[in-house]
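Pasting the structures in now, so scroll down.
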Structure P
Amino acid sequence: MNTYWRKFILLPVLMNLVFSGTLFSQGLSHRLDNTEKQEMPSYLRQIRQYHTSGITQPPAFSARASAEWEEIDHLIVTWTSYTTIIREIVRIAQTETHVIIVCSDSVAVKNNLSSNSVPLTNISYVIAPFNSIWCRDYGPWNIYSNAVDSLSLIDWIYNRPRPKDDTVPAAIERYTGLPMYEMTSFPNDLIHTGGNFMCDGMGTGFSSRLITDENPTKTEAEIDSIMYRYMGINRYILMSTLPYDGIHHIDMHMKLLDEETLLFGEYPQGVADGPAIENNMQYVLNNFNSPFGTPYKIVRIPMPPDAFGDYPDNGGDYRTYANAVFVNKTVILPYYEEQYDTIAKRIWQEALPGYRIEGIDCNSIIPSLGAIHCITKEVASSEPLWIVHQSLRDTYSTSGGYTVNATIMHRSGIAGASVYFRTDTTQPYQSVPMQLQSPPSHQWEATLPAQAGGTTVYYYIGAVSNSGKHQVRPLPAPAGYWHFSILLNTGFVTGIPEVSVANPFPNPASTEFNLHLKPDVPVQTDICITPVTGGEAKTLFSGMLYGERYFQFALDPFCSGTYILTVKSGSQLIRKKLLVVRSEK
């Protein structure tokens, strides 16, 4: 839409917001404005007065920063602006964990919640000063000593001159009674922001190069050293900032789903930050493996246009479905419009079977370059039972069984563990005991029985500690699970298997069809369609396939008939039949 007409249409709405006071009730922007940029040097000279209660030296123990999908004891929100969204977060999160609401008036918050039918259960109110809603950025982080022992908090220097926000971690420290380590004193002072950091719980961290821009007096090696000594980050992957993301926080376009799966936002080809996101993704895939030593798996999710059909490169809002938060067995997503929300929810559900996927309308907050992840913060479990497992891949093997390995740890030790599996989701799970391998390695192993070709195996891991704590992985098991298929060699596959290709759907198709591909490794892939009666092949896709991908192809150019889909990946060739039935006009 023409920018002039966009503003003309929005003018009455904006005028109404101004006169009603709504526009100015939304608090400080997520962006760093020009005035704050000028204030930042002076603020940094006074920073120690806002960080007075933490421990300024690095931990004396080996630290492990927890991943966001791990179990949490608390979810933090700040009650100041966009209260409708915060209220819905509380409504959903309180069913999964204890919610801490940082606020100035707990009575007013309780009245708001009660009048909107939100139960006042599983909630605490921390009365503390604050400047803004963006607690992801200024809230504390979580580390464990020796992987699963005592929990501590970590605090950085917030990259905004907002002194009240910068003291919120101290309020959380006082409320929880947890020790807190501060990266605030030379030479360990570090300016950072929570929306620009994610980690996998195994020592790998991700950020944009905003962190090097905001710490110009430190080398990248010095930053790496600080992150390692305080948080156990031994591999810090930095990606380029994006042209149209005004805050340069990675949580606006990517998300870690588990130790080996990265979700990336995807724009139409050549649109907005699409090329830059693609470059970042390829940089990661070309230079780094997952902590298991294998290529990362990729899940793509659309970055939808705004209500006017515009993308950020044409003045549109930076709508994103990556800006979501794990709350134990639930994932809370930002929602915008049903036509896009339903696709996003399906992608999240398929990537994380068994998780409850809940959405909250974020149209009011997304113009400020933030959504659900930006306004929430976790306090990890004080007693984690940590289970790490690389999910099994699809296989052609029908003999010998399937070995399941996992790292399983608890500070009291592990009393026992099992793998629970089934091949029919309507039937109960069976169990296979896991055996501890060469203690003190914390490695447990079991072998699932071999299955016939065409079978899909659904499984999860359960463990109990010596102290009696039970835990499963994935967290929503038995509703949640990992799965792998024993593939059929139908005679249509030649070469070394590199990509599994699901049958096209719907089939028959009339206007469009979908195709799901899952590669074992990054591989050049070509998808073509040819009439079964012969004729010229039409290329539908040609390029590198870096991870799991859902394609949707329009059938406008094709007449009714039977077609052969050919998927060529490396030395592998797969053919699938597709029946096209076009309606007569």
Structure Q
Amino acid sequence: MAEDNVKSSIAVDTAERGLKKHKMSTFTVVFMIFSLVAAGCYGIEDMIPDTGPGLTLVILIVLPFIWGLPFGLVASELGSARPQEGGYYKWVQEALGEFWGFQAGWWRTVSIYIDNTLYVVLAGGYLAGMFNMTTEQERAFKIAMILVFMFINIRGVRDVGSVTNVLSIFVIVAFAMVAVIGFMNWGGNPFEPFTAAPVEVPSDWFFYIGGGLSVGMWMYSGYESMSTIAGELEDPQVISRATIRSVPLIMATYILPTMAALAAFKAAGEAFDFSNWAAEAGEGVIGYATVAEHFVGPAFGVFFIIVAIVAQCSIFNTYIASGSRGFFALADDGLAPPLLVKVDKKRGVPYIAVISVAVVNIALCMIPFKNLIVVDVFMLVSSYILVYISAMILRKRIPPEEYKFKAPGGYGFLKLICIMPICVAFFSFFINGTDYFIGGMVGIITGPILYAIWKNIYGGLASKDPALHPVNPRTRLAVGDLKRMSFLFFVLGIIGAVGSFFLPWYESGWVTELVDEGMTYADAFADNYDMTLFGTQEAMWFGIKVATVAVLVLAAIFYFAWRKVDYTEKGKAVA
């Protein structure tokens, strides 16, 4: 099979492509990973009123061990054995072949491009609120922010790391101040109340945990992103060492300020009730800045707005580097426009790929971000599943001496830390709401579509070695790709079938509560389910059922097409 022979052709020759090697310390890479994953506690504010103070803290404490740490270990292990430009994309390609490698690379890279816009929008929003800026002024700031960090990235990853060091230290010190001030003004048990409202029936736990988990998974994602730059480091093993060290730093950044703030506010009065926490500014809204603002003085509120802007800049700066290398690696394998492979001869940077991030961010930050974020989480989590599967396959395939680091506990423990988060990832598909589910499914389907188009146009790995990566002349796809597409659409059909039953139950719970209080079902439904991004709630649920049938039909079509065009004359499958 073609994927069994991928290893010999996956390494990107950085010297041939003109990429420049840089010496970076573990200290610098730790802060780059900190920026890619966290850069502060922003986002947790929305967990607290929806989930409850106690359960929020439990999720922040437990989730690293079932989601964050497993991926940190897997990324460190694979990065130590395969420190290549393209990182996770190359790992999946070696384990599962060209088709699945493209899916992982495309899904994660697109999610980074979308994510990056969010950080620009947030930074602009913070600054506009602070200085009462007009729409035009806010837009000018967003464009300036994008162009400044594009310039820094074009100078090379060493400059990216230097800037990230300064920004990350500033953010860490600010949140450390929140933790210290909060603990010095301890006012009660931060775990009370445990949930946002009393649990009346066992199913209530499902809603509270599901709501908190969706945000928590987002907060602990991103450990793999640094791997895409490995080909530009003199010592790429520094990424593995830094990844492991960044995990406790990020845990502490999340848990300690949150616990301290909740405890300090216990004796601060009703205005500081946990239900008033929110990420967006507004009258009566509280957050991490409120801790020092209340106990130290109002000047800290201005300081923390500056911290918030710095945090978004830190994330944005680092993700330009990570996301641009994703498309560089795809293009280098003939699976994206070759223009993205162009490298600045002086600085050794894939400058076209970097500019592409800036251009996309400028375009996206001009439109409502809600219309884009719906495709994001689903694609990110799907790419993670492929990386976990690849880790289990490559542990058996790569010679032990090629690993510079291995997750402890043997192969059995590796399977545990891979299968456990895969189950969490599957659960997460359904807990973000119908809008996110539909948008995510659409985002996933763009993967096989773009693969088929770009494989036909640019040739894929066959353009490098047609003997090692044979192409079916009738489809111009790799032998066996139709079967892989069939499997992907079949899995999407199963997910759609589960979603078509689960989502109406999951999202109708609060309507049922209104009915119990005396409102008619029709009035309760109309009152709570207005038009959403994809139509009415009922229309979306019906659409999921129709789409589920459609993708299962496509799965059958691709399967029978594979049997027809990818079989030998003797009637045996060649892939």
Quiz prompt | Winner on Kirkwood radius over Cα pairs in Å, for residues 255-310 alone once structures P, Q are ranked, highest first | solution = P
Practice problem: For relative contact order in percent (Cα under 8 Å, 6 or more apart), find whichever of P, Q sits highest and give me its label. | Solution: Q
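For distance in nm of label points 7 Å out along Cα→Cβ at positions 143 and 199, find whichever of P, Q sits highest and give me its label.
That would be structure Q.
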Quiz item: Out of P, Q, which one gives -22000 for helix-only ellipticity at 222 nm (-39500 (n - 2.57) for each DSSP H run of 4 or more, over all residues; to 500) as computed from the coordinates?
Solution: Q
Quiz item: Comparing structures P, Q by FRET efficiency 1/(1 + (r/R0)^6) of positions 87 and 271 (r between Cβ atoms, R0 = 41 Å, to 0.05), which one has the largest value?
Solution: P
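Determine which structure produced the value 0.55 for FRET efficiency 1/(1 + (r/R0)^6) of positions 175 and 383 (r between Cβ atoms, R0 = 30 Å, to 0.05), calculated from the coordinates; the candidates are P, Q.
Attributed to the structure labelled Q.
Every read-out reported here was derived from the displayed coordinates using simple, explicitly stated rules and does not represent laboratory data. Values in this document were obtained by computation on a predicted structure and should not be read as measured data. Cβ atoms are built from the backbone, for glycine too; each structure is taken alone.
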